[in-house]
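Down below are the structures I want you to see.
Only the coordinates and a few stated rules stand behind these numbers; no lab work does. What you are looking at is a predicted structure, and each value in this text was computed from that prediction instead of being measured. Cβ atoms are built from the backbone, for glycine too; each structure is taken alone.
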Structure I
């Protein structure tokens, strides 16, 4: 792969990490407040609480004071109590409810409740300590150190980069407390930090996170891990014939870009997995202008691209033995004299005409060109991730991301991955019924809306399938899960972007790359 059109850029100021903390003595005498998260499980009897082994040890060292203080306290799953004056080592101790002691896989919920309960307890415990001004938080392993790392790392994350340093709330770090399973903890933290990377990209305002800024961020995040990032400009896009992509992007003053990212973890003869992420850095709807009040959330219309960048970071750090080519079309969908009009027809790289019935459905059009381009990599599997159909949020809320695939093997693995991470997938139909509704037109080959009443999410997937390479295909629609969180699950802070389903994508690719690996029990 050449780097002919690689743009050399510098790191933007807003993205630079602060070198020093105002709360740390530069002479080396740290004055950080320390806190500890401990868990309690619900016993067999009503109101009975049981400490983990770590909690029991701490209680004994406190002379039984800890157990006395939580008697009669409601510490069901997700509840937390912050206690002070339990010794000199910790400013505060958060005791968090971790649910039933015997929790396991819940078939009806399609969820490993043991792991998810640990995430919730670790997350709410860490968040409670952070609210109390604790900067250095130690977390017990509960019954799964990796899940504890995920919950606490996700829980303490906040987006404060554009806020005056004097007005920022406490920024906390988390670490494992007295447990030998440090390897599992580190892997869990890598997965959670990759999701936080996606959240940071999604949170940045659209005037800052432009196509160029996203490309810069991708280089800063991925290149230090040995991942190749090539940034293609408008001339390259035109030369390659991605004309549908250019047509949708032409109304914005910010020029479109195309990212090609490659990670080589497998052998040379292994066919790659191609990841395609929707990278609309702001979606106004074009001439089909969206309502003003919720439009600010559309800065996260590039959530699919953000998830892929975050996931690739973790995949490289974890050293997964797989080859990946990631393709991300970056653009803004804006109104203006050059904007696509409802009913316009364009022909993209596949030489099939597309009727732009709704310019607000730009995502599926730019992904169509990208999927056509993806065929040259001869993938074994193609995955698209993006916020395509608002109907997925209407139908599913934040419960699960929508998955479309005709492969039973792919579905079984992605379902399993979601149950392990707590960030679930739910299968939607990829039937010919929907394909007929986007292709049965006299005036064009494909319509970006389709005919008939309803079925919007299925029609969006059907549109993509018309252009996907002839191999196993998985489309993940994250309109309901991938943008602003309402605080469910509780370790994802309310009103912040979620970064979902980054960890599920990592877990899925790990399962596909290492099918012989066994998942350790949660206990």
Structure II
């Protein structure tokens, strides 16, 4: 009865239009973009007029979380609507591969007759797979290299020194974190973000009968912080609001530097001036992304594609940007685990009156909720096995019992339920403390409530919820008529080196196997 009532409400809100099978999908993702570095999110300095416009024309999900605050696991979850312990990609290691049978969004859309393309970073392994994309313009690696990559383009145009910063611009050359800071040698038209946007615009300009799914995936504002003009000079470090570095973080980084623990020293910061300098260039990257998003939105408008193209803007995870004295991602605090999320429907499609009201949705949502939302908007039946929930009823204001919670995992588990967040070690016996925060009263997570007597029942209840979540492992997604993919180089296959499958793989892909079977951490794993 509840579903019938909701359907009735949606019918009232939605005008009839042509078949949803003709709607296109443009999915824009940034890498390591903190949730609040947009004007619409309340940032006092950053310039993001195009993202602000997209939010005003669509829906801004203010309290969205990634289910894994690191690249590969997060991206897999976005495109499978499944948690990392279910799909199998738990880290950025080339050995952390998806379980056999895991079906991605692009595979489903291709099965439904869509043409599929990516311009930018995918970060699935093994890299030489096309992963259901018909065309693939890679930034450097992290995707099939059958077409010219950005790195190849730059080396061909500017030589082997194309990626060296302007001489003398690296302010902190010997610091594990600060050495990323420099100035780009060439104009913005040769910057990676522009190059990827150019490829995307060329793709959008094609007049083909099939609907498209285009994944435009920028590396920025991820490090290195080597920014091109005018963005390199756009923000004055002296005027930027930055967090206070706690004494404990300074002490911890001092020890890490003395003992040459690169991973830890690179993920902590103890110098306010360095933090200001890095933040200025980070925000420059954000405005660069915003300008390029504007280029794409303008083309959608001028070409008429905006009428029947869904636009998604989000990030795989955030960046601490100095909160708690930390930098980068991989932790469960807000700066790392919370993400921007904006969705706009095609202007003349069924869901325009639901999605395109400039609404700000306050409730907690998860990254795995995006895929079922898009499938519903595209009028494609949601297959069994997805763990997210469509955001349409929530956006329409008709979700009676919205979950209003989020899970996430890496080395720690995170569970958000309403205003409360619990962080706990993911492995039994692992060093680490329980952390409980009331985000409504303490949005900066400065006051840990986990040790207080009056919150013990809350802690226990949330721990039990985490146990239930981890125990839930649905079977792989099944789509009628679609053969589930077998992902090569999975751990079971590598262990059984005498199997016929292994021998066939060695025979057909000897070089690829040699490259992919090495246990090598991705450079983006920081």
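Which one of I, II has semi-axes √(5λ) of the Cα gyration tensor in Å, as calculated from the coordinates, equal to 32, 29, 27? Don't skip to the answer; put the middle values down first.
Working: I: 42, 25, 21; II: 32, 29, 27.
Source structure: II.
Assign the value 1.49, calculated as Cα Rg over 2.2 N^0.38 Å, for residues 47-94 alone, to the correct structure from I, II.
The read-out was computed on structure II.
When FRET efficiency 1/(1 + (r/R0)^6) of positions 111 and 319 (r between Cβ atoms, R0 = 30 Å, to 0.05) is calculated, the result is 0.60; to which of the structures I, II does this value belong? Numbers along the way, then the final one.
Working: I: 0.60; II: 0.25.
Here the read-out was taken from I.
Of the structures I, II, report the one carrying the highest value of relative contact order in percent (Cα under 8 Å, 6 or more apart). Write out the running numbers ahead of the final one.
Details: I: 15; II: 25.
Of structures I, II, the maximum of relative contact order in percent (Cα under 8 Å, 6 or more apart) occurs in II.
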